[in-house]
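Asker: Take a look at these structures.
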Structure P
Amino acid sequence: MNRPRALVTATVGLSLAVVIGVNQLTAAQNAGTNAASGVVQSSALYCTGLTSGDGAAPGYVMFVNTTNQPRTMAVTVAATHSSSRPRVIDQLLAPHTATPFFPSHWVKGDTYALAAYISGGGVAGEQVLTSDHTEGSCVTGGGASWLATGLSTKVGGSSTLTIFNPTATEAVLNISALGTSGITQPAPWQGITIGPMGLTTIDLRNEVVNTPNFGLEVNVLRGALVMNDVQVIGGFASLVAGAPAAVQSATMNEVPTSEGASATLHFTNPGSQPATVTLTIDLPGANTAGKVAPQGVTVPALGTASFVVTPNSAIPADGEATVRMSATSPVVMGLSSGSTKAAGRQITTMPTPSGAWTLLDATGRGFGSAAVTNTGTSAATLTVTATQHGVTTTWHTSVAPLSTVPLLTLTPGLTTLRHALVHVTSTSHALILGASAVTKTVGAYLDSGLNGR
């Protein structure tokens, strides 16, 4: 049976008022490459979690072409509670531009999932929430496991897991919740089956009741799945991308320590033994360098723990910190951040270091702060390309090992990131690019990194 197709050519300049975002860009898992040129010949992006206007996460997807060549793309749109069949829309992406895609324009439903197939590499995708201009991830393939931390079903909020099967075969999964009282494996969460190109949502409040801080572990028994958790705290929605696995070391930059900011690190331990976590906190100011003693927290087996970064009398108020975590056994780290004067919180999972990141300011608001961290033990050589007001400029620079550098210091002559599309690449796959939104309390809301897995 032929599926309906439509042709759309939608090129927008970077002055479009939509979102601030950070996007990690990697080759798709099913992409074929040309060994001689290194050009990705085909790639895929998968997105899930956006809702209709009646849901918690209404919005659209921004497809960002970071290359100097046009790209063609076919997007399949599916939705829950929809009488419409999945639709396939062909789209043209112009060089160095950001193009919005509204799934609700093509299929009417409650929650949406997209599978975008692109003729060529260098395209990133980010999901934009129109309610509060935060964003979530589009990824490059499904996975066999998924973990998140810092989730909440406290009364007044919600936590909804969205699960998309982008493959042509049936998938089966089990879900476990981990908290201060240990692991919970509700019967309705075991042996869940999702058909090919299927999409389902699970309201976590049905089994984890009025719980302010817990972790989630998804084990895929058959197939590969794409997942996002739509988390609402204090009226502020986040698309929590989660992580593919627990790790023994991780880094988060742009962790706010400013007066009036609130920042808490959350940890989930899916292992059978307690994990001792050591935190090294580096502050940007010269007068505070090295003045924060290593901090620690113990995460119980099959449980969770938290560490308050801000406010904390042991940590001076000095802008955006870089936090390096090491643990005796694998854990998942996340950050909840916001203002002490507001109930809303942004939930961000630890980023996965990569050799390619894209930063987009399509709102024209700029950023409260943006920085590149080299998590490796060797210097990283970088190529930074920025497009601003139709002009594209490239710089070649480097970042010392285990150090964080403000992004603008790597781009001489570029004095602001307003209306800018910035692409950072390196032969070192140890980079993290983080940015915070412009807020009255600087750095109160971290723009979550979108891991291109």
Structure Q
Amino acid sequence: MEGTALAYTDRVRGFISEYEMVILGNKAHMSYWCCTGVPEYDEKLALEVFRYAFEKLLKWTPEMIYECEDIAVWEKMNLVALYKAKIIHPKGHGGSCFQLIASKLYPDRFKADPASVLDTYKKVLDGELERLPKNIFSTEDGILKLGYCVRYILTEKMTYSCVQDLYDRFSAPGINSELDKFKLLKFYPMFFETPVDMLHYCLPKSLRDDKYFYQSKRKYIKYRLASGGRKWFVREYKSFLLCTTANDPMKDSTGNYRADAISSVFHYFIDTLLPNDPIIKQEEYDFTDRNTLYIIFSRPDIDFILDKYRILEMVRALSTNYVDAVDLLLYGDDRDEECYQYASRKFASIHKTDYVPLPMLVRKYLAAVSQHGKVSKIICSKEDLDTILYYLSKHVVPYFEEYKGKSISDLLQNKDFLDQYRLEDVIKYYN
């Protein structure tokens, strides 16, 4: 045993010594001469180099490693090749490379089990910890972790007589203050549009009330539209609609659409203007049904309706298929896939365009791009990236003059393309 321990110590010293030579520029790259070919053993050696780089050279704490999002650190510290060659990636791991290294270096502090987040969350609520780690929910199972925390406050911290009370509470003006008290206010927008969406997702399926959920969500959105920055966008849009101002409040000074303005105006349109439109009103649509908007946006006269309210160009900027546009802007994971596909196919047939059934992954990705969300939270594996690139090559590149005739591999060297589709960081990470 002593001989084995000594051999391991010698290997670690040799590995770190070689790494120092690379860092100082005295050697081009590491030769891995001290590795054995046994993956688990070699990963253990490599982790000692990572520990040395982060703890000794950068003077980082475990939390700083876990919360880092700057991929350039790998390159600056000459750790890219070592990470790719020697670190074993668990199947289904959806976190960042920093989170993976942190969980391997400090397994007791950063556990993989989503339920383990409750221990940390309870310490925050009890005042033992000041706050939750910044990126605690920024993994593939992040939504499950958040769900454990929400269920904990529902069962242990809140009192209510029926599930409708909860929907009312999460749609009331004071819910943001409550979520702030429970340290979840800045985290729920990572996965949900409104607190009501979060509640609905976290409730057991047997307790969910779909109809009351949509009523409560509309109630919350109305409140949000009547307050803060969203109120300004809606006020400016009303002036734009009446042609009392030429400035489109949905666009910035460069002519690009603003995600926050689009969301505010679109919600005002579907919640206030659309139900009261004379054409729509006579149809007696049930606006408490989430699928109603899919059906409306597949109507033959939808161009006329959208143009009347001066948002046709905005909707087209989101997707040439308006059913996809409403899907991207309004819905999270809680979609009726069958109704969505029916309406999307109907729209394509009426407008004589190709029907392209978008996988959920692609729809989430396009929503993140259009609303300036984090693409890295959607693309969690090399397979996800391949799916996105296949979609872009088949259904985006051929229809844009600036990209027509170019292969997807050529475009991955094009900075404008990478910026437009928010792919630069994920391409670097998975290559």
Structure R
Amino acid sequence: MLTGIRQFYLLILLIHEINHSHLPSTPALQNRSLLTLLKYMAVFLPVVIYFIAVNNYAVNIPSQDDYDAILNFLCAWKNAHGIDKFYLLFLQQSEHRILSSRIIYVVYDSIMGNINFRSLIFIGNIQLLLTFLIFISFIKKCLPRHWVLASFVAGLCFFDLNNWENADFAMASMQNYGVVFLFSASMFFYSRKGKWNLFAGLLFQAICTYSSGNGIVASALLAAFNILSGNRIHMYASSLAFIIFSPLYFLHYIPVHEDHRIPAVATMITYFFRFASNHIYYGNNTLSAIAGVAILLILAFLLPVNKKLQPKEDTVPLVCLLGFVIVSMILASVFRAGFGDYIPSRYLVYPHLLIAILFVFLLIRFKDKKIITPLAVLFTVIVLIAYNMNCRSGLKGFAKLKETLKSTDYYYPRKDAAKQAAEQSCRLKIYCIEQNR
């Protein structure tokens, strides 16, 4: 036990020190190319492990909402003409709009001539990778000396295998990773100068608004991001985009009436705090809620704002990302708490992001103090332990879903509807399930 802890400590200490300018004078560390390679090997190791798992378990078989959100949509698309095709892109899917996902489905089918669910799963997961790269670019601006360790820990959080339901489910990865990517990409372009970056930021904001239930939240926070950043043109443009696009989300919107009791406020609050701690602990409900309260209190203490509650320079993107994560978790708690205590794997991207942001704020707060090294090492060891625990449960989830898809006819609550969608998509040469079992 002590030996394992010591090895963890040495590993994190090495990653922490490797990004400092005052490195030991050895031939290996004097080699800049080798140093850069070591940095990126450390940062992207969780990415490699994650995509190996996806490659091992992803299959070309639809799962649950794939039948409706992908196959039924593409069947309708094939049979539609003219303006009806445009309308279909914005058509309500359950309680959401999923514009970005539908654009990718249409483009993929147009290029490849059919749909491959395994390929869509990888495209969905690439959105998570792109979000991670954008996150690193934000880290480098506010933590130029500590970005390697911060990015390594963020990678452990982003690519936690407890995300298995997103990682191995085409519709979930496309939507849940997609909205986070679109929000991050819009911030990335808005943070840069030039009219083309402004156009890209607006485009991503518009698509993001119609790409999930929390897309409107993302649009509002993108306007807030530009207000806090102080760029007047971007502020006016993003605010106008939010004012125009958000109300249109509810044009021809039909409320979805779920057959369940509206949860009590106390139930929703408990669910939210349990949700907040789900990256590092998800056992006893009471202890989990207490851990969630502790995490949020620590975040409030570490929040990089001045006495006027304005974010410090270069931390605005991370503060706005934190706001997006917390509001998304609140919405999920309001609408999911009534279904019981279970927190679905496909929602865990948010508590994972929460811990990644917390660590960055920790480094920002204590970066110039001697206490930073033991704090950073302790936090990273905790994340590594959680990563190992989540890895084991996540791999079980991967294996169970693969076995279910291989052995179950039409993995969907309404099997008759799934069968009908599969048969129609095969007739239209979109996808034939019998060829992939």
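Where a number appears in this text, it was derived from the coordinates with a stated rule and is not lab data. All figures in this text were calculated on a predicted structure; none of them were measured in a lab.
Asker: With Rg/Rh (Cα atoms, Kirkwood Rh), for residues 348-387 alone coming out at 1.01, pick the structure among P, Q, R it was computed from. Don't skip to the answer; put the middle values down first.
Answerer: Details: P: 0.98; Q: 1.10; R: 1.01.
This figure was derived from R.
Asker: As an exercise: percent of Cα pairs over 40 Å apart, calculated from one structure in P, Q, R, equals 19. Which structure is it? Walk me through the intermediate numbers first.
Answerer: Details: P: 13; Q: 30; R: 19.
Going through each structure in turn, the value belongs to R.
Asker: So if we calculate relative contact order in percent (Cα under 8 Å, 6 or more apart) for every structure here (P, Q, R), which label has the highest result? Each step should come with its number before you reach the end.
Answerer: Working: P: 18; Q: 9; R: 24.
Largest one: structure R.
Asker: Here helix-only ellipticity at 222 nm (-39500 (n - 2.57) for each DSSP H run of 4 or more, over all residues; to 500) has been calculated and equals 0, so which of P, Q, R was it run on? Don't skip to the end; give the middle numbers.
Answerer: Details: P: 0; Q: -16000; R: -22500.
It must be structure P, since only it matches.
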